[in-house]
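Pasting the structures here.
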Structure I
Amino acid sequence: MTTPEQTIESLGITLPESVPLGGLYKRLVIDGNRGYLSGHGPYLGGGDYITGRLGEDMDLEAGQAAARQTGLALLRTLKDELGELSRVKRIIKSLAFVNCTPEFVQQPQVINGFSELMRDVFGAESGIGARSALGTNVLPGNIAVEIELIIEISGE
């Protein structure tokens, strides 16, 4: 059986460096076999994020790339906190926010950039969970996307 790390390598993906904390919170809280990941943005490394507003200075494709990069940041945190990505049994729920104008209505299509990455890494059965994609007029630091996760975790 292929591990998520092997899948990431075979896809030619490089995870960003560990995401710095942006405030007073935990990146991951584990309760039994559930993990709750705090909201992450499209972290590139070196303190840099993808910033911008969909419908203003970003188009759909740029938003999808930001959502995918947010997924990479979440994967980095999962690897840091759990030791190995194979401990992720499945994604239960994602809550996604898209920094956008009031006229922009393609939030679900933006977040597909994240969902497709999770499907590719964990498979369709484990990588696709319930999801909400909401538009908002601003996100911290003007990041383009923020996503939080609830996951099911296998034993240590």
Structure II
Amino acid sequence: MNTIDQLRSILLHRRTIAVVGLSAEWHRPSYFAAKYLQQHGYRIVPVNPRYAKTSTDILGERCYPELTDIPFAVDMVDVFRRSEDVMPIARQALQIGAKCLWQQIGVMNLEADAMAREAGLESVMDRCVKIEHGRLFGGLNLVGVNTGIVSAKRLGARA
């Protein structure tokens, strides 16, 4: 279980995000979440062998077939795949030196979570990075969602 402080720290410090399973189709949840993050200053790195074979850019970024094909450092690996597909992705996340493994809503691979944590990675399961960003840094409260956070301090402010 991740605390609010842990999630906030991840979202403040993990600015380059490889999105595994990112779709080029605008109506898919992975595209919607990645576009939101990109609009909030994150660098999005698409990872999807389906598009990498055709040299398709997604959100203006080159798409890679696997995490290990990315030629630069990645802070977080955000997984939009089935739970049973996460273990090889988690192994690649370790191999490339990622700092966080984030499994999206509905994605919960306990073995991958344990392996990531044992290796020193931050690990999040069954949460949407877009929703958590909106909840912790403002936005969801503006449309009437109870974020569970009560504070007079602006959450996105940096010290």
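Derivation of every value follows stated rules applied to the coordinates shown; laboratory data play no part. For clarity, every value in this text was computed on a predicted model and none was experimentally measured. Cβ atoms are built from the backbone, for glycine too; each structure is taken alone.
When Rg and Dmax of the Cα atoms in Å is computed across structures I, II, the figure 14.7, 46 traces back to I. Please state which of the structures I, II yields 33 when relative contact order in percent (Cα under 8 Å, 6 or more apart) is computed from it. The read-out was computed on structure I. Suppose you compute FRET efficiency 1/(1 + (r/R0)^6) of positions 58 and 114 (r between Cβ atoms, R0 = 30 Å, to 0.05) for every structure in I, II: which one lands on 0.45? Only one of I, II returns 0.45 for FRET efficiency 1/(1 + (r/R0)^6) of positions 58 and 114 (r between Cβ atoms, R0 = 30 Å, to 0.05), namely II. Which one of I, II has Rg/Rh (Cα atoms, Kirkwood Rh), for residues 42-105 alone, as calculated from the coordinates, equal to 0.93? The read-out comes from structure II.
Hey, distance in nm of label points 7 Å out along Cα→Cβ at positions 2 and 122 derived from one of I, II reads 0.7; which structure? Here the read-out was taken from II. Work out the source of 3.0 here, i.e. which of I, II gives that when distance in nm of label points 7 Å out along Cα→Cβ at positions 34 and 66 is computed. Traced to structure I.
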